[in-house]
Structure 1
Amino acid sequence: MNGRGNNLFGFLPPVTKNLIIINVLFWFATFFMSNIDLKGMLGLHYPRSEDFRLFQLISYMFMHADFMHLFFNMFAVFMFGRILESEWGSKRFFTYYMITGIGAGLIQILVAFIRIRGLEAQIMDPESVALVYREGLDLMKRDLRFTAPLLHQLNVMLNTTTIGASGSVFGVLLAFGMMFPNMPLFIIPFPFPIKAKYLVIIYGCIELFAGIANFSFDNVAHFAHLGGMLFGLIMVLYWRKKDKNNDAFFY
């Protein structure tokens, strides 16, 4: 008797299944351990923030802002990750998922660094900048948006926490689009199918536009999403070349 169907996730390959379970467990932990700021502890901080820890480049991928944030990310892992894992094998898929997530975090930090340096150049007041670096978390409790808007922007860039698996998810979407470019996908609210390759291009263009626009009301890490796609592109192209040289094909 085959026992794989005896539980809800029995039909999923192991890495996809465990990634979903771990993300859900971390989300539940934020409720049952409400006395601990897990999002602040495990979310990714800018390296010059007093709360930055190196392990956050991994742990931030397993934290989510709310249920819908978790749901859509894990739904994408369920839809596309299981197919990639079945094609690549568990080891390669896990490596891909983790590296695209770490790469997304690194790109997020790089973009923050560029923007922070630009803000520092505009402020042109070393004492005020030093104050933000020294007392940033306390200053977050005050409203500086009108009295010192540039300092407020600098403080937000330094002390905003990045969380979520979206960088890895966009990497997974990129790989799926490269491996199955002509597969039709139905995306709400469009009543017609869109080929995977076009969906990847559309999402990439939207993220690039939103990232460059940098709307004040937007708290989405668009460049982290693009970073996941960039690292994913590099890895897929590298593996294609490596597999071709070894007469092995996984795409």
Structure 2
Amino acid sequence: MMLSRDFRMIMAQGEPERLWKLYGFSKPEDLILEDLALARGVIVTEGPLEKAEARLLRSGNKGLIRVRQCIPELGRKRFAIAHELGHWELHKDISQLFICTSDDMIASYKSSEQEGEANIFASGLLMPSNLFQKNIVGTVFSLNVVSKLADFFLTSLTSTAIRYVSLTQEYCALVVSENCKIRWWYGSDAFKQVFRLSAGTKLSTNTVAGSFFSKGEKPKGPEEIDIEAWTEHISSSELSTFIEDSIYMSRYKRMLTLLRLP
């Protein structure tokens, strides 16, 4: 019987915590994904894949995950494996085959229901909420902090930033842009109550990211930027500036931007 959407969401959030307790993990280095997968009945291999980041094939209680062999970053590769394990644990009654692209693994969770659930599972497995929250106490949302967290959790910069945003009470957001336009964004609950950004919007040259694409001016670290340079949807006139912290990811020709209130 197919599980309900609500129940799968509960599973996506709770199952990673159960697995950490079941196998006695206490720190990120304990989580050897290939070993965990094998314990769950899944073999992980690397090999060529066209137009896909990873693939899961299920046959009864045995499975095979193939990860694209030329994924350059360890954190991205680990997220791909964890994502497919999410399908394995959550979606056995939905499909016996999942082929997942890099867009499916964008941690905005705005893709299909199943892909979003697999992303939530992967994020929770790689960065357990209790351990993650312990490590962000007293920090502010910045590339320096997110980079250190990514090193600790063995995750990508993007997925780590999304995890920070999803667990914090700060007014902050992650924005990914390319060709001087917002590709996608993900804001904290507090941020989304006040601000709205739109995918496809052209970046203002008054933003650090927009200035890079339009003028070739490289980011120099966190800068104070007028809020109106990023969004016109402001529900409080008392707010006037963001702290923008941007970095250009040359391999993907995209800008990763962290926004927060001062």
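On relative contact order in percent (Cα under 8 Å, 6 or more apart), which of the structures labelled 1, 2 is highest? Intermediate results must be reported in sequence, preceding the final value.
Working: 1: 23; 2: 14.
Biggest value here belongs to 1.
Taking FRET efficiency 1/(1 + (r/R0)^6) of positions 90 and 210 (r between Cβ atoms, R0 = 35 Å, to 0.05) as the quantity of interest, name the structure among 1, 2 where it is greatest. Don't jump to the answer; show the numbers that get you there.
Numbers: 1: 0.55; 2: 0.35.
For this comparison of FRET efficiency 1/(1 + (r/R0)^6) of positions 90 and 210 (r between Cβ atoms, R0 = 35 Å, to 0.05), the top structure is 1.
Comparing 1, 2, where is mean projected area of the Cα convex hull in nm² highest? Walk me through the numbers on the way to the answer.
Values: 1: 17.1; 2: 14.1.
Largest calculated value belongs to 1.
1, 2: which one has helix-only ellipticity at 222 nm (-39500 (n - 2.57) for each DSSP H run of 4 or more, over all residues; to 500), as calculated, at -11500? Don't skip to the end; give the middle numbers.
Details: 1: -20500; 2: -11500.
It traces back to 2.
I have 0.70 for FRET efficiency 1/(1 + (r/R0)^6) of positions 122 and 226 (r between Cβ atoms, R0 = 41 Å, to 0.05), calculated from one of the structures 1, 2. Which structure is it? Numbers along the way, then the final one.
Numbers: 1: 0.95; 2: 0.70.
The read-out comes from structure 2.
Name the one structure among 1, 2 that FRET efficiency 1/(1 + (r/R0)^6) of positions 50 and 154 (r between Cβ atoms, R0 = 25 Å, to 0.05) of 0.40 was derived from. Intermediate values should be presented prior to the final figure.
Working: 1: 0.95; 2: 0.40.
Value 0.40 for FRET efficiency 1/(1 + (r/R0)^6) of positions 50 and 154 (r between Cβ atoms, R0 = 25 Å, to 0.05) corresponds to 2 out of 1, 2.
When FRET efficiency 1/(1 + (r/R0)^6) of positions 218 and 242 (r between Cβ atoms, R0 = 41 Å, to 0.05) is computed for each of 1, 2, which one produces 0.60?
Values: 1: 0.60; 2: 1.00.
Derived from 1, not from the others.
The numbers here are math on the coordinates, done by the rules we state, and not lab data. No experiment lies behind these values; they were computed from the predicted model shown. Cβ atoms are built from the backbone, for glycine too; each structure is taken alone.
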